[in-house]
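Q: Below you'll find the structures, each written out as structure tokens.
Nothing in this text is a laboratory measurement; each read-out follows from the coordinates by a stated rule. No experiment lies behind these values; they were computed from the predicted model shown. Cβ atoms are built from the backbone, for glycine too; each structure is taken alone.
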Structure 1
Amino acid sequence: MIFPIGDDNTGRTLTPYVTWLLIGLNVLVFFFFQGMGTNAEFTYALATVPAEILRGEDLVTSDRIVRDPLSGNPLRVPGLQPTPVPVYLTLLTAIFMHGSLLHLFGNMLYLWIFGDNVENRMGHGRYLVFYLLGGLLASLAHVVATAAFGGNPMIPSLGASGAISAVLGGYIVLFPHQRVRVIVLRMLTSMPAYMAIGLWFLFQLISGIGMLGAGAQEGGVAYAAHIGGFVAGLVLVKVFVAGRLGPTTGVA
């Protein structure tokens, strides 16, 4: 398992205001609007539900009572809530919500490490559009994969992982040899970005294929969003740096 903790920022010249803003928005939404995960009504109203995107209509379902597999205690699972915006907008609103504090921390750590150099290379405005477009395409990739491979289209998905995957795709193209500090098997070391991010993407592919082999899932990690976002970043990054001064490879 590779856990990144930092990268080389010596060549950065722009203050990463947009990266900071995105992190702040994600934290704000999780703590104040999602109530640290306790406001399920808000979450289930604005998360991406594949069935809603495929049908183009808002769906509302009743709460369900399920048994906790560990304790055996009954738990109330909220149903889908009325969506106060057009359902297609949930492809974007979902990328600012998270399922747990650990989910939020992991995503924001990756955004903190890798987002600033991509923002430095693109500029603030282009980077913001790149991030949002990457998140949108990642959400769509999850919807398409759910429909194509027999997943449950009624399960909401949320999280910034798809948009951040696009940032990783852009980073590996722009800075393949940038040194990334990582923890590997409890040891602190550094490796080039193409290796650190490449191994991350390989894990997404293997895990995604494994979930397909296990059949339809009742939840879990949306690996298709990670893969789709990463591929979107790979494809779009050169468009977003076109005309910008600076190297397109090597150290930022």
Structure 2
Amino acid sequence: MDETRMPLTRHLEELRKRLIIAGSSWLVAFLGCYAFAEKLFDLIAEPVRQALPEGSTLVFIHATEPFFTYLKIGALAGLLVSLPVIFWQLWAFVAPGLYSHEKRYAIPFVLASSLCFACGAIFGYRFVFPMGFKVLLEFGLASGEISAMLSMGSYLALSSKLLLAFGLVFELPIVIFFLARMGLVDHQLLRRNRKVALLAAFVIGAVLTPPDVFSQTALALPFIVLYEISILVARFFGKARTGETEDVAADEPQAG
């Protein structure tokens, strides 16, 4: 019983260690980013300020709303800053279960994951936010009898949700890369499921974005493009994985 429990105990201890390091890095980054929380909020609120009618601005409804808004923006910025450390800890946790030739992807994994997430967040901020909030506000002001008064907290909740959604969607090629390396998917399987991926793209867009066609499509289209890129990734690295599996099988001693 002890022999069967010890590996699980060490596994849980390793997980605890990685979570502590990842959480500590997020905390340190949060403390650093909180000092610039007001400037960071001004930056993230710029797209909606440009979309608001002249003379309108963001407001706060509760006395504590600015404090908690800046607290949340510090936490969100700290998460983005600490992502390389978090991805590294994720890699360090799964690395013992990988082949030696797969462990050389550690640094590329950390860099590519951080870059893809950043690209997704920047894409959402630069291209989707300005047009998306403009469409939503124009729809709300169409009657002419309603004025726009957006609160800081509600805007941050929506914008942070969108930024995380775009960042995660842009991680798709990285996920497919590792699934292909493990032999769980290949390019043929991905090609056969194009229609399912197309449906999933718009379902994800409907769940993670506001209920308007523009925002849903703005998230679904990158997902579809990245899915096609993932097919190429799976084709290239899947073939390499197949060849390596055959080599390993050939080196194994034959029974009898």
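Q: For volume of the Cα convex hull per residue in Å³, which structure out of 1, 2 has the highest calculated value?
A: Top value of volume of the Cα convex hull per residue in Å³ goes to structure 2.
Q: Kindly point out which one of 1, 2 the value 2.8 was derived from, the read-out being distance in nm of label points 7 Å out along Cα→Cβ at positions 19 and 227.
A: 1
Q: When mean count of other Cβ atoms within 10 Å over residues 107-114 is computed for each of 1, 2, which one produces 20.9?
A: 1
Q: Identify the structure, out of 1, 2, from whose coordinates helix-only ellipticity at 222 nm (-39500 (n - 2.57) for each DSSP H run of 4 or more, over all residues; to 500) was calculated to give -17000.
A: Of the options listed, only 1 reproduces it.
Q: Moving to a separate point now. Thinking of 1, 2, which structure, once relative contact order in percent (Cα under 8 Å, 6 or more apart) is computed, gives back 26? Walk me through the numbers before you get to the answer.
A: Details: 1: 26; 2: 20.
Corresponding structure: 1.
Q: Out of 1, 2, which has the highest value for distance in nm of label points 7 Å out along Cα→Cβ at positions 59 and 123? Before the final figure, lay out the partial values.
A: Numbers: 1: 4.2; 2: 3.7.
Largest value of distance in nm of label points 7 Å out along Cα→Cβ at positions 59 and 123: 1.
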